[in-house]
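In what follows, structures are represented as structure tokens.
What follows is calculated from the coordinates using simple rules that are stated; it is not laboratory data. Keep in mind it's a predicted model, so treat the numbers as computed, not measured. Cβ atoms are built from the backbone, for glycine too; each structure is taken alone.
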Structure 1
Amino acid sequence: MNDQIENLVAPLKELTALAVSNIEKLTELQLKSIEESASASVEALKSATAINDVEGFQSYLSAQAESAKDIAKNAQASAQTIAELGKSYAEEAGKIVKDAMPNS
């Protein structure tokens, strides 16, 4: 009887562990993005307070344009990572479910 229960519960444990692992990875990615965004914002504010003339303002605008490119690049990389995590999760979860089916 205990073996039957364990056979029923084992795939659920595997799916839960897989979900927790993905949540950890997504949380880590979000925290990294938040840190990068906060850092960029602080740097932008510091640069803005240092503007003393037209040339300084032009330099500031150029730096902000470059910063925007970096942010877009990082967002694209994050989106790719999230897509890969989703695909991997679906494949692994499908395998766990398939392996749990009788006569598989």
Structure 2
Amino acid sequence: RRLCRVYGWQEKKSKASWGGTTVDYEAIAGKAVREMNAPDLQRFVVACSLVSDLYCPGYNPRESLGKDSNLARAAARYKIDIARAASEVRAELTKSALKKKGGTAKTK
């Protein structure tokens, strides 16, 4: 499900045998992977190995990612400033949240 959200794949619901609705994530990912070229497939494999680190626990969504996580180690390997990236993402999310509410952003 996280991969569908990260890549923006359409999560099409279908009827399940027990009468409810379900999403076949395996079929969605399989179709998308078959259509990928080599560089996209390589990026996809890296994303698959790091997607578990995208989880934000419900009890504390503001908790930062641990420095020993795979995602943080990959960012360090590629010399990405994690603090700067996090602040840019927070600013962008705040801006879009305020835009939805019709308010303005407060600056320090």
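Structure data summary
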item: Which entry (1, 2) yields the derived value -34000 for helix-only ellipticity at 222 nm (-39500 (n - 2.57) for each DSSP H run of 4 or more, over all residues; to 500); result: 1
item: For volume of the Cα convex hull per residue in Å³ computed as 181, the structure of 1, 2 it came from; result: 2
item: FRET efficiency 1/(1 + (r/R0)^6) of positions 48 and 88 (r between Cβ atoms, R0 = 25 Å, to 0.05) - structure with the largest value, from 1, 2; result: 2
item: Structure with the greatest value (metric relative contact order in percent (Cα under 8 Å, 6 or more apart), set 1, 2); result: 1
item: Origin of the value 2.1, where distance in nm of label points 7 Å out along Cα→Cβ at positions 40 and 96 was derived from one of 1, 2; result: 2
